[in-house]
Structure P
Amino acid sequence: MSRSRWDRQRDARLAFLIGSRWSIERIAADPIIDTSEVNVRRRACVLGLSIRGEKGIWISLPRDTAEAFGRAATRRSLTIEGMVRLFVLAGGQDAGLIDNVVDDGAPA
């Protein structure tokens, strides 16, 4: 793996290959991408791209919530979708956090 930085060419190639429904393994091995599968997943997340085989969920956010995620995304050079995905993935790693944030009164 010789590439270490993502540039516009690699981002465009990544988006094209994902849109072409290539597997994560095949994308990582592409001569222009030339990186690990983990790095492909991370960059796709940053760009707000959904990789084949990964389930997607579409949600509608209230304006103030979308704006808050938009500001957070901008500070991190992410798309809103990428920011929401990172937020959900981080929260999903801790069942206690989910229970504390979404206190629905149900017994644990």
Structure Q
Amino acid sequence: MSAVKHDVFHAIADPTRREVLRLLSEKEMPISALTSHFPMSRTAVAKHLTILTEAELVRGEKVGREKIYRLHPEPLTQLKDWLAYYEQFWNNKLSKLKYIVESKEE
């Protein structure tokens, strides 16, 4: 397997790339269909797809004259695992808030 040029964190840092992932989660589509959703050139969308492909979040497959892109969500588990560590802080704050609210009610 070749080295990944862009990681998942870099790939999802851009709102356009997050929207591309959302669109591809609904259905596979060629670059022409993806481009119609953005106020940018086909070349700009292609650059975003390259980053997403390098992060292994999307895959493109040549079908006839077009390349059809599909979501490959497995690398998003890296994000889930990273965020899981920080859930302890959110849960702790919610527990404290619950304690404060309940003690004021008494």
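Every read-out reported here was derived from the displayed coordinates using simple, explicitly stated rules and does not represent laboratory data. The model shown is predicted, which means the values in this text are computed figures rather than measured ones. Cβ atoms are built from the backbone, for glycine too; each structure is taken alone.
Of structures P, Q, which gives 1.7 when distance in nm of label points 7 Å out along Cα→Cβ at positions 45 and 77 is computed from the coordinates?
Label of the source structure: P.
Work out the source of 16.4, 52 here, i.e. which of P, Q gives that when Rg and Dmax of the Cα atoms in Å is computed.
P
For which of the structures P, Q does the calculation of relative contact order in percent (Cα under 8 Å, 6 or more apart) return 28?
Q
Looking at structures P, Q, which one was helix-only ellipticity at 222 nm (-39500 (n - 2.57) for each DSSP H run of 4 or more, over all residues; to 500) calculated from, given that it came out as -19500?
Among P, Q, the structure yielding -19500 for helix-only ellipticity at 222 nm (-39500 (n - 2.57) for each DSSP H run of 4 or more, over all residues; to 500) is Q.
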